[in-house]
Structure I
Amino acid sequence: MKSALAIAAEVRSGGISASAILAETLNTISARDPAINAFTARLDAQARRDAAAVDAAIAAGRDPGPLAGVPFAVKNLLDIAGVTTLNGARINADSAPATADATVVRRLRERGAILVGALNMDAYAYGFTTENTHYGPTHNPHALTHSAGGSSGGSAAAIAAGMVPLTLGSDTNGSIRVPASLCGVFGLKPTFGRVSRAGAASFVHDLDHLGPFAACTDDLAAAYEAIAGPDAHDHACSTRALDPVASTLSAGATGLRIAVAGGYFDGPLAPEARAAIARAAATLGARDNIVLPSADTARASAFVLTASTAGSLYLPQLRARAQDFEPLSRDRLLAGALIPAAWLHAAQRFRRWYHDRVLEIFQTVDAIIAPATPCSALPLGTESMTLDGQTMAVRPNLGMYTQPISFIGLPVAAVPIECGSALPIAVQVIAAPWREDICLRIASALERAGAARARIA
């Protein structure tokens, strides 16, 4: 699969038609997806109409948009007009189809991109493995017996399998960064409030983010710029002006102060995770270690907020249809609904303190490098893992290094690092709020230096 920007350039110039690109894409999905299970719905007929409209615009001399003819797919918690929004759950399968596209979907389509389908995920976005009991697991394209990560597993796997050049996912506690790491693709969790969540199924309203996946930083930046910006339909979506991103990538990491996260982020880690951090740090010249204060408490507080908010959200349906809930999530949702209000209040108070302390760090550094996942992909069904002599459950701990970051809404790029590992693994590039440009500049610098590369199966 060509890059999104290469496709758009060729389509816009008349070198190839959007319809021809789409036909190739649909053939690739038909050939590859049965083994991977990234898609839960295909929109072939609609996509053909949209591609024909792009071709007609070009023939008439009209501008088809900067992403003309670029195929993309979205996590199935995003509304698509005429399609039922599953949110990975059986309880939604008999709901009425959405009447309009989610804001982020509409913005990509307005720029000429062609929506080809909806993608698999952990039910309710509550998980890190995309082992969905109702719609089947998504398989890692690099090792079909292994997890693609989650909860946006379908979104990462569709890129890694070369089926589409752009996808969208969501990230509450790490659901973009974990599958990006395990599938070896680039992902971006923007600042909380940068990208509208209107038309997305809610999970934890004050932790939910939407963001893109891609096979290169140029495409990631282009997708981000297409979907970001204010939206009156999302009360949390900021009116802050969008900083230029794509035009700054060539500046790389020049002049930026970059540190490596120590303390909590220094373990437990598999050898490949340590190697990825070492390669990224050496490439960037990042020698200083910084410590995020009480990161372990931040993670615990994120657990409390997630469980309590999600449990309360789904409690009416749990009371009425508990038997129809995804078994891997049902007990956690029920337990979350029972969390005392005092715990929730304490977690929110700590969150404000932690936010202020972490922002103080960004007075002396521009970016922080940290592990994205503690290890590379594990076989599907694996319940425990042992790292640095510590045995821990897999599902909650794949996000142990992402939760303390999304907890306070910082922008983060997941960057797949070439470190000699058999399976892919990524680092997180973390910046201060609203500085997605710094995350992407550093990701681009790593990519141009050969330290970072998406692995396409």
Structure II
Amino acid sequence: MQDQLTALLNSIEDHHVQLVQLWFTDVLGVLKSISITPAEVEHSLVEGMTFDGSAIDGFSRVQESDVLAKPDPKTFQLLPFDDDGLVVGRVICDLYNLDGSPFEGCPRQVLRKALSKAHALGLSFFAAPEIEYFYLDRTTAGSELRFLDEGSYFEQTVSDLATNLRKRSVMAIEGMGIPVEHSQHEDAPGQHEIDLRYGEALWMADAVMTARHLIKEVANHQGVLATFMPKPVPEAQGSGMHTHFSLFEGNDNAFYDGSDTYGLSKLAKSFIAGLLLHAKEITAVTNQWVNSYKRLVVGYEAPVYVSWARNNRSALVRVPMHRRHHPSSCRIEYRAPDPACNPYLAFALVLAAGLDGVSNNYPLPEEASANLWTLTPHELASEGITSLPDSLYEAVGMMEKSELVAETLGEHVFEWFIRNKKEEWLAYKRQVSQFEIDRYLHRL
């Protein structure tokens, strides 16, 4: 710790940093920060910065309000944008109670706790997300949304603002020490994707929070709105965050078995089985907004049915072909999450669900070979294939009954999250949509 502290202080001095932002995340995955001067950095690392937790959604009640933000020195990076000419750094924090114990409302601590169970088994958990999002003309946001471009899958343009924004975003993300595997135009007009190269899950959750911030910042500098809203436009595909996961035992990929037909180890098969078993319970977290369920419908290449397959993108869990002679690339792809989720909580629950399958040796169901989007309800039922929740209300109801989710998130986050989402659903139910006006006003 002393070496990390010294390295951080030296970096601040060498780069003439004038402000340091302490980043942390609330329960819903909204980025928060406190700015301090370099003179306060050493104190914050040793003692932590006290702030009023009752002012942050999902943190403390008024009677137990103060919490400590302690920077993780390994996460220090210079921000790629100046702030009125200032050199600004950022460091990501863990949150603690005043007695030094981990704060129960801290999403980063939730993921740390989940990872400790994998570490106890000699395993490390890795993730690689594909972050989709839209660029919209800010001047029309809130009325008739207007895309910033009219491109489609992999479209290569000579020069347009949206493509340039994506390029700048990639450079900004790479500049923060986060490797980007590739980027592309997605299917819908104005829709883009940036895929991060795989890394350890806690580091990757930090990277997702950082990438989202940078993508929005780059767009904002050009007067453009970048949004991670899962389904901003009814007739266009929604934005997902398909995430590739793997477990390693030392340097060896614990998901790989060269003698298996699928190249999957027994551990990998049980992990997938556990994830499928608990998929409905964790969907309220991987897809946490009312709007998330406008994406999870048939017809827009989003997962709907609880199933697994190798090269079938209609399945919820996909096993991509790993590179020949590279067993380290063996992985699974979980296709439900959207880019507006809290990555700390989402990764923690995927890991917990998978490890439950491993510890109980759950058998892997039959692979879904058909295009599930084309099957009738009768055909799906005959295959024993069920659906993900089709609304936030249904998802929260399933989450509320889940012992695994309650244990993984902890009582504090579990109860607050459910209460918050029930309030969101009630607020949504009170609204009268334009659809209803158009459909019923003159008919009835």
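Structures I, II were shown, and FRET efficiency 1/(1 + (r/R0)^6) of positions 127 and 431 (r between Cβ atoms, R0 = 25 Å, to 0.05) at 0.40 was computed from I.
Suppose you compute relative contact order in percent (Cα under 8 Å, 6 or more apart) for every structure in I, II: which one lands on 14? Don't skip to the answer; put the middle values down first.
Numbers: I: 18; II: 14.
Structure of origin is II.
Starting from the value -0.40, -0.64, -0.78: which structure in I, II was log10 I(q)/I(0) by the Debye sum over Cα atoms at q = 0.08, 0.10, 0.11 Å⁻¹ calculated from? Of the structures listed, the value fits I.
When mean count of other Cβ atoms within 10 Å over residues 175-182 is calculated for each of I, II, the greatest value falls to I.
Every number in this text was worked out from the coordinates using simple rules, so none of it is lab data. What you see is a predicted model; the values in this text were computed from it and never measured. Cβ atoms are built from the backbone, for glycine too; each structure is taken alone.
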